[in-house]
Structure formats: structure tokens, C-alpha cells
Structure P
Amino acid sequence: MILNTVRLPHFNASADRKTVKLPLPKKVIISLSQSIGASCEPIVKKGDEVHTGQLIGDSDAFVSVPVHSSVSGTVAGETEVLSVSGRLSRAVVINTDRLQKNCESLKPPVIENKEDFLKAVRDSGSVGLGGAGFPTHVKLSYDSKKTPVDTLIINGAECEPYITSDYREILENSQNIADGIKLVMKHLEIPSAIIGIERDKPLAIEQMREITENYPAVTVKPLSLSFPQGAEKILIYKTTGRIVKEDERPYSAGCLVLNISTVAFIAEYIKTGIPMIKRRITIDGDIVNKAVNVSAPIGATLSELLRSADARIIPDRIIFGGPMMGVCVYEPETPISKTTSALLLFGNSKLKKESACIRCGKCISSCSMNLSPVEINKAYDASDKALLKKLRVGLCMNCGSCSYVCPAKRNISEKNQLAKQIVK
């Protein structure tokens, strides 16, 4: 298998700075859609007093996660928020009382078997913290008889520029990472685990090797520097040499992939019973004087994060996530969700004018899935659904590499996503 990747500058100025707490906001806006899956229904109403960690939304759907309050205070009402996927979702607005009183029902779950473990993971509200937002309990609920898994792969690649939240998780919380790995291996009966970390993070590699030295079934594997290494299929190939085909899931290759911060959270929840109500976010960008990682409550708004950003000028572009796969935001009341990994601020970032395709083939040679983005774009322009299927547009992971390398500055990646919608 030929694996195409690109090399990106890392701009990891926040890597050596300890995580700080975001000042408690006056209010939070908590979306009831915090995962790739069904939205939740609110179980609180205007005027209700809520406590930190209290359940405020849930769904009967299997592919969904419950939503909890990240603060204590009073429900001010409901609103609608625009998610990064472009969907409007219901949200609960809570005015904080600044007391952060924990919900009395919070306690570590009792786990005696696999079913208890899977229920605990769902009750925690856990989703993939790498950005995809897939419900963790769904990922763990595979049929081990039909698709036996022999390798747990922990994703510590963090290959997008600027973002260092997973790196800080390793340096600040390595014991929970190790404990989370052991929990998953034990309850899902997975015999071995590989922790994949890029070579430019020697402190993280050393720390994970030290914390897992007494676990012979766990291997720390240094990875070459490349993008998009954090994608599941790419990471599986880089760590095991196994190939996951177009219509297959990682289970078919005997692998289960979890983000390194996600597995650490699972261990923390099992110990404390505190659900997923906060996350670490990198604040950086070319106009930020001091890059930092902040621990922020879910539902804190863009305006609150901007107050903690040490920016030289007013940004003309704001991104939730990384510069390659993130999404521009413009509304000050946009709240962070469980999948928000970074807030990036840029100045003087005018869009470059597109020119005609020069047929250089760089988009093809950079595609990690061995697709032909230029041909996909042509098929999209012709609304040729059959050709799009033949070109395997469904494999596109929206990594943005094709647009990044294009000398004509064409928005190839964006059109690929529109093409995927035609096929759907």
C-alpha cells in the first residue's frame, strides 16, 4: 500500500505550558447534540436549579450520548445553536451561580462485567475527543464473535498544526491514560495495545513508556511526522501494517482505535463518577502573543474564550479545531462542545484567488487515501453520481491536504465534501 502524506509546520507554542482553568463564565449554552448521532431531549426546564454534572438531556437512541450540566446555576431557557456540521440543534442556557456545587448523585459506577462497563461509558457522556465525536460506548459495543479485536490502538498522533491538547494530556495525566487502557483491554478482552505518538514529542513518548513499563502487552510506537496520521485507517496502517478497506470498519482488521484523551477520561469517570463536562482547548494563532491550553466547561461561548486569548489585534478569522480540518466561526455566542479541540485566531488571512487547474497532479500525490481529487471535482461539476462512486469519493476524510498543496489555490477539499453529499 502506498500511503501519501504531507508535512506541515507544527506551530506548537502551547506545548510547554501547563493547562490553566478558564474563568467560570456567567452563563453556558449547552447543545443537546454533542456527538455524531441523535440529539437529546431536554429533561430540565426554565427556572430549574441544576448542579454540576447533573443530567440535562438524554435520548433513547443507541447512537447518542447523554448531556450533563457543566456548571451549577439556574436554567434560563432554551435556544438554538449552529453546530460545526451546519445543523441547528436545541441547547440549554444556564446562568451560573459561581458555586460549582456538584450533583449529589455523582458517584463512581459499580462495574462487575462488560455490560456494566459499557453502561458506565454511555452514562459518562463520552465521545471521541479527537474531533469526530463518535459515541464511545457505540465504538466499544462491537460483536467480538463476528469481528474479534486483538489490538487496541491509542491515538496520540495529534498531527494538526497548533493543537497540543492531547500532548498536554500525556504530560499532565499519563496515569489515567494507562488506567483507561487497562480498563478497555480488561473488559473487552483485547490482548494487546499500541500507543501511537509522533517522533517530535520525545517527552510524551518517554513518559508513556515509563508509565507502561510494567505492562508488557502495551507498546509505545513512535511515528514519523506526517499528516493526516490521526485518521483511523491511516493510524491502523502506520501502527500495525493492516489495511482497512473502503466499506469496512477498523474491527475488520482486528483493531479498535481510541483517542488518548478519551481513554484517559474513561479512567477518570470510573474513579470519580464525574461525566464529560469539560475539555482542554488550545488557544493559539498567528496573532496570539501567548499560546495556551485552557480547561473549559462545555457550553462556554466563543466570546468567553476570546477574553482569555492574548491577541495583538482583532482576528479576521476564527477557527474551532485545527487549520486543516477545523471550521470557521463568527457568532460570539457559539458554544464549545465536547469535540472542540482548539480556538485559533488569525489576522490578515484574506482568501487567495483561485486560478484554473494546471494539471500538476499534486492533489493526487498528497491524498492519503489514494484518490484523484481533481477528477472527483470534475465529476461533481457534472453531477455524475455514478462516476463519483467509481472514484470512491466516500473514502475522502476531509483532511484538506489536496487544497493545501494546490498551487492554483483551488478549494478542492470543500468540493469533495459536496460530492460526498451527492452520493449520499
Structure Q
Amino acid sequence: MRRAYKFRIYPDAKRQSEIELQLTLSKEFYNLLLEKSIKAYREGNKKLSMSTLNRLAKEIEKDRKFLQIYSQARCEIKYRVLKAYQNFFRRVKEKKSGKRIKVGFARFKSKDRYRSITYPQENGSFTIVKKNKKQMLRVSRIGGMQIELHREIEGKIKTLTIKKRAREYSAIFTTVKEIELPKVEDTNPAGIDMGLNSFIALSDGTKIEKPKFAKKAEKHIARWQRIVAKRQKGSKRREKAKLNLQRKWEHVANQSNDFAHKLSDKLVNSGYTSFAVEDLHIQNMAKNHNLAQSIHNASWSRFIQMLSYKAESASMKVIKVDARNTSKECSSCGNVQDMPLSKRTYTCNRCGMQMDRDINASINILNRATLGQRGSHAQGDMASAIQQESKSRIEELRTDKTHPLLDAVTA
């Protein structure tokens, strides 16, 4: 099991300047490596590999200022460039196969886009020590910094990443741990429909709303965006305004992540044994300019990612199913009809079934995952049983005020 642990670190002025130097040199090293690899490709070296990047890196390291970067950190930068190319060629291949995505060639990094240094091996390059009743993180080429270890690190530490965002510094450790997963029978699966009106709707009738963090902060964000736009580029006053803007967005992101963590924890520990979710294509959905901001603020992908790894740790499955027509299909008879977003109750034109559209969609998602019929409208004995059980649980929920998920966001 791989896990990441994130802790706040508090470098003094000297360590901050050392981190800034490392970030600046790493950014320059990355950009020079990308530039030389593009030049080598144009000169006929069509095959990009790690050996090619090693040769190009040796040319760059003739400028001895780059030797101030720790050797393992330089190796990690080469992997970043290689991964950027691999992702580019993968997207090209997917676009040729008909997938509607942007190809996006590897970009040169500005100082605002290069925010982290990674030490890919625990070989003495970093260590945690106790000094004067305080925990200190000692890092090669940077020095010692106070670290706030608010929880125990479980497993063997493999890598360390020092990250800077809005003048806040964090240490992120990745660990590996061997665990024996318990056996869990899939007796209580749940379908999850992601939405904008309600964040999630479960096939048992539960609906969870997400606080509109970005909406509440939009006046402050807009104010600092106007201030940044008015300040002269390159000036110190503009940099200060950018910092305040970054802090506002960071606060919103932290609130959203905290909500997703609490909700995913609650779901995994609420008695469900597996989860079925929609295989959403967020980039295509965000092409609707009226809903793009709301879709991005909803952070569906982030929530599904958290739910997936937490469910995996508990021996549960998260199954992705085809999202087509989940809101338009009747969960009782399989009829498909138009459902505009303004219509919140599903009324079937064929069988007359009435249900909240999000709950109906979540039952469809569960049926597709359980029956293995992606996009099919066939209804068998198992589908009928699931439908009958869902209806009884919805009726039970109407009178049950102590459901474990109803207080998921009150913490």
C-alpha cells in the first residue's frame, strides 16, 4: 500500500532563501533540458529516452551552478521531462483513436509553475530528528527546519517532496507498507450520482449537499484579481497582491479537500461494501460555459480519487460505469426520455414511476455495475430485486433522522 503524508514545515529566513535557490535552479535545469531535447529531436534524434536526457543533462551540468542541486533531485527532474513527453505522445495516440482531448505539448516552466523539489530516495538526503522537544526535518542542500508531525508516518518512507504554495511550505512523504486486507462480501453495494444541485445522491435515497466554498469567497477573490490586474508587471506590489490572491484560492481548495476527505471517510465506514460511480469526462463537460465553473468547483474527480484509495484499503471496490443516459433512463422499466436540467423529478412516460432525478440516476448506476451491462436497458430478476430494495430503503430514510451520512458535513 502506497500512501502520502503531508506536513507543514517552518523554515527560517535562511532556509527559505535556500529553498528559493533550489526551486530557481531546478526550474532553469528543467527548461534547459526541455529546450535541448526539442533541439535534438529537430536535428534527427527521434527517439527520446532516459539515456538521451542523461547525455543532455551532462552538457547542462558544465555550468557548475547546477551542481548546487542535489544529484538525486537532478535525476528526478529528468524523469519529469521524460514523463511530460510520454504524456504528450499518449495524448496524441488517444486523439488519433478518436478521443476528444487537447494534445498539449510539454510546457516551459515559469517560477509560478515550478513549486516543488523531490528527493526520490531515502539515502541520507533527508531525516527527521528531535531537537529541544521539537521535530526537525534536515534536508540536504537546505538544512534543518521545524516540522509539525500531526500524525504518525506508517510504512517505509520512499520519497520526500518540498512544496511551496503562497509562502507556505510543506513536506510530503510517500511511504510503502505491506498490509493484509480483510475479506469483505459485497452484500450492500451503493450507486453514487454526482451532481451540482446535490453533491452526491446514493441509491438508498441519501443526498449530500456540498457547501459552496468558491461562491462564498468569490467577492474577495474578484477583488484581489482586480488589484493584480491594475499593478505593474514585475513590481513588488504586484507580487504581494498575487500572494494574497493565491492565499484566497488555497483556502478554498483546502476547504474543498477537507470536505471530500470527511465525506469519503464517512462513506467507507457507513456499512457499504462497494461503490458504483459514473465514468465522467470532466473536460468535455466543462465545454458548457454556463456550467464550467460549477463543474470545476465541484471537484468530482478529486472526490472519486479519495473514495477509490480509501475503499481499496478497506477491500472494497469502486466500479466506474458508462455515464450515458443515467439521468434519462427509468430505473424501473428502462425507458429513456429527455430530462432537462431544470426538471428535478423523474416521471416515466411509460410506467409512471416518479422519483428524484438524482436518486433515479444513482439506482441506474448501481444496476449497471451490478449486472455488468454498461449502457444496457435490460432488466432482470437481480435488477428488480435491487429496485425493490432501493425503494424500501428510500421509504425508511424518510422517517429515519439518524442516518450516519446526514451529519457528514457538520464536522
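Below, the figures for the structure above:
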item: Origin of the value 3.1, where distance in nm of label points 7 Å out along Cα→Cβ at positions 52 and 68 was derived from one of P, Q; result: Q
item: For 1.00 (FRET efficiency 1/(1 + (r/R0)^6) of positions 180 and 276 (r between Cβ atoms, R0 = 30 Å, to 0.05), calculated) the corresponding structure among P, Q; result: P
item: For mean count of other Cβ atoms within 10 Å over residues 124-131 computed as 13.0, the structure of P, Q it came from; result: Q
item: Structure from which -7500 was derived, helix-only ellipticity at 222 nm (-39500 (n - 2.57) for each DSSP H run of 4 or more, over all residues; to 500), options P, Q; result: P
item: When mean count of other Cβ atoms within 10 Å over residues 292-299 is computed for each of P, Q, the largest belongs to; result: P
item: Rg/Rh (Cα atoms, Kirkwood Rh) - highest-scoring structure of P, Q; result: Q
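Every number here is computed from the coordinates shown, using simple stated rules; none is lab data. What you are looking at is a predicted structure, and each value in this text was computed from that prediction instead of being measured. Cβ atoms are built from the backbone, for glycine too; each structure is taken alone.
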